[in-house]
Structure I
Amino acid sequence: MLVQKVKRMSQHYIERTITKKIIAYLQKFPAVAILGPRQVGKSTLAKKIVAGWKEAVYLDLESAADRQKLTNPDVYFELQKNRLICLA
C-alpha cells in the first residue's frame with residue numbers, strides 16, 4: 001500500500017528497486033540508513049518515502065533552521081517519537 005503511494009507521486013521519478021526493502025526495514029527497525037555515492041538519488045528516494053508516510057518529518061541538515069531544531073535532540077526526538085524522522 002505505501003509502496004504504491006510512493007510510486008504514484010511523480011511521473012519523472014525513477015522507481016528504485018530498493019524502495020520496498022527500505023519501507024519494510026522502516027517498519028521493523030528503529031533506524032535505517034541509506035548510504036551511497038554522491039548524486040545517485042539517496043535524498044530523492046528518502047523524500048519520496050517520507051512523502052508517502054503517514055506521519056513523517058524531513059530535516060535537511062544543510063538548512064540552518066532544521067539544524068536549529070536539533071540543538072536539543074533528546075527533546076526534539078521525544079516530541080516526534082511517533083513519526084518517521086528523516087535526517088538528510
Structure II
Amino acid sequence: MVKDFDVLVGELTKSPRQTLKISLRTYKGRRFVDIRTFSPLVEGGEPKPTARGVSVSPEMWPRFREVLARVDQALCEKGWLDWEDLGGD
C-alpha cells in the first residue's frame with residue numbers, strides 16, 4: 001500500500017499570516033499537484049492548510065499549464081504585468 005506523503009516544491013509569502021505552498025502529494029493512492037494557502041490557527045502557531053487551494057492531477061497538469069500561459073498573455077495585454085516581469089524578452 002502506498003503511504004500518503006507530500007513533497008514541498010515551492011513556497012510563496014502571500015501575506016504576513018498566509019503562505020502559498022506548492023506540493024506534490026499522494027493521498028489514498030491518488031497523485032496530484034496541490035497549490036494551497038497555509039495559515040496559523042493561532043497567533044504564532046504552526047501554519048496549517050486551509051480549504052483555499054486547488055489540486056491538479058498529473059493528467060490534467062499539461063492543460064493547466066496551457067491555461068496559465070493564457071493567463072500570462074492576458075496579464076500583459078491588460079498591462080497588469082510586463083513580459084519582463086514574467087522572465088520573457
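Every number here is computed from the coordinates shown, using simple stated rules; none is lab data. These numbers come from a predicted model, not from an experiment. Cβ atoms are built from the backbone, for glycine too; each structure is taken alone.
Using relative contact order in percent (Cα under 8 Å, 6 or more apart), single out the structure from I, II with the greatest value. All intermediate terms of the calculation are to be shown ahead of the outcome.
Numbers: I: 28; II: 17.
The maximum falls on structure I.
For which of the structures I, II does the calculation of helix-only ellipticity at 222 nm (-39500 (n - 2.57) for each DSSP H run of 4 or more, over all residues; to 500) return -7000?
Details: I: -12500; II: -7000.
Only one of I, II returns -7000 for helix-only ellipticity at 222 nm (-39500 (n - 2.57) for each DSSP H run of 4 or more, over all residues; to 500), namely II.
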Discussion item. Comparing I, II, where is mean count of other Cβ atoms within 10 Å over residues 50-57 highest?
Written reply: I
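Of the structures labelled I, II, which one yields 45, 36, 19 when Cα extents along the principal axes in Å is computed from its coordinates? Mind dumping the intermediate values first?
Details: I: 37, 27, 20; II: 45, 36, 19.
Only structure II yields this read-out.
If distance in nm of label points 7 Å out along Cα→Cβ at positions 26 and 42 comes out at 3.5 when worked out from the coordinates, which of I, II was used? Working shown, then result.
Working: I: 1.7; II: 3.5.
Among I, II, the structure yielding 3.5 for distance in nm of label points 7 Å out along Cα→Cβ at positions 26 and 42 is II.
Match the computed value 1.7 of distance in nm of label points 7 Å out along Cα→Cβ at positions 34 and 58 to one of the structures I, II, and report its label. Mind dumping the intermediate values first?
Numbers: I: 0.9; II: 1.7.
This value belongs to structure II.
Consider the structures I, II: one of them gives 1.8 for distance in nm of label points 7 Å out along Cα→Cβ at positions 18 and 66 as calculated from the coordinates. Say which.
I
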